[in-house]
Structure I
Amino acid sequence: MHSHAGVAAVKEDGDMNADEQQLKMAAAESAAAGVTDGMIIGLGSGSTAALVVKALGRRVHEGLGIVGIPTSEDTAAQARSLGIPLSSLAEVAQIDLTIDGADEVEEGSLNLIKGRGGALLREKIVARASRRLAIVVHDQKVVSRLAVKDPVPAEVVPFGWPATARQLANLGAKPLLRRDPAGEPFRTDGGNYILDCTFEGIVAAKELAEQLDHVVGLVEHGLFIGMTSEVHVAGPGGVRILT
């Protein structure tokens, strides 16, 4: 049930994990199949995106010519190890396709919550610079409404973060400072903190995103509204594609 809580929880599930990995790999392959020669590809972050990078690495090894734009230091390291040529948004103005995972996908709208892995700022910058955004998820991540069971991550500047947390509380959030395994505040690749914001009751994601956009001290939030082109969903029946 709680395999969505992070990589550690997934690893403990044993058999279910092996099946789940296989299903997720099938969805990753499905998304990677849309990549053609000469494309500039945004490479997402997290355990599911890592499967996509692995699939792309194999295709590059077989002769596919692409350039990757990584959304995190971890993804960059993985892509390099697989021989995927990398560039950055300093060199590239437009990305053809970004493939990433998500914490929640809202049915119908295909709006997302991202950021459990802590790379939401770079993920959103890369997604925004892309012509198309393809998302790969396990079917447990598809929900009827966003933010009912999962918090919305907010990346905040460490300076004065309690003041930022108070602004979020005024919007109805219960912000919790994310910590690393040592108990220190978790730091993103950009050196920022993350406040995981839980909301009571029904959240209107689009309106909330607009409110969060105006919170001073908040660098970026995990609501990705109107950005998704397609979602490759891994389930027991195989891979279905939502558009």
Structure II
Amino acid sequence: MTYPTVILSVTVLAFFGIMYILMPKIAKIMTDLGGPNAKLPVYTQALLNFSTFCRKEGIILFPLIGVGISFLLRYIKTPKGKYQYHALMLRIPVVKDLITKVAIARFARVFSSLMSAGVGVLDALAVTGGAIGNKVIEKELAAAAIEVKEGKQLSDVLAKSPHFPKIVSQMLAVGEETGKTDVVLIKVADFYEEEVGVAIDGLASVIEPVMIIFLGAGVGLIAASVMGPIANLSTQVGNN
């Protein structure tokens, strides 16, 4: 996400720089050419109004937005906030699939390593839950550990999970029956790690053209909003 984050940040800074510095000068040019009552396209007038709003209200509004973002980031670091944030991530279509695959790969890799080292199932679940990286799935594994303690098979418990695909519980059941849980889960980890790599490559290949289209649309909108009206006003002044 480094590339799209940098591009998006530069785009936002450039946009607000244009609103603060360039648009007031362009508004003056348009006023000089067509007068204060000159008729402008809707999108041009919208940009001019937004520029005026940024210059008048931005001194108060933008610091408030910054403070709000700061408080939000601090809240996300709290246990309750982190849980709600992770739950939200699991509701976003594309992000949900990626996070789930990463969580399953980590679960299978860490749990199999602990089982092969002779760690008990309950202790292995506790350690694995903390390594998942998602509080919702961690809580789910903690609840699964309680059921396992009561005598249920882990594969049966995970079969009811909304986040673990059926193939994971089925493979785990095979491992429990054969006594080779660690070997089976290593294969599961390899499979899902490969799935994560494919998903990330696909997402990266989509993000780049989407960002280019986004930037092109923004540049085109600003150019059309500025150059078109100036050319029309200049033509009208020349005809008069």
Check: Of structures I, II, which gives 7.3 when distance in nm of label points 7 Å out along Cα→Cβ at positions 39 and 159 is computed from the coordinates?
Finding: II
Next item on the list: Using the calculated result 58, 20, 12 for semi-axes √(5λ) of the Cα gyration tensor in Å, pick out the matching structure from I, II.
Entry: II
Notebook entry, point to check: Can you tell which of I, II yields 2.2 when distance in nm of label points 7 Å out along Cα→Cβ at positions 103 and 127 is derived from it?
Noted result: II
Notebook entry, point to check: Where is relative contact order in percent (Cα under 8 Å, 6 or more apart) largest, in which of I, II?
Noted result: II
Notebook entry, point to check: Taking helix-only ellipticity at 222 nm (-39500 (n - 2.57) for each DSSP H run of 4 or more, over all residues; to 500) from the coordinates of each of I, II, which one would give -29000?
Noted result: II
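Throughout, read-outs are computed from the coordinates displayed, never taken from laboratory work. These numbers were taken from a predicted model, which means no experiment stands behind them. Cβ atoms are built from the backbone, for glycine too; each structure is taken alone.
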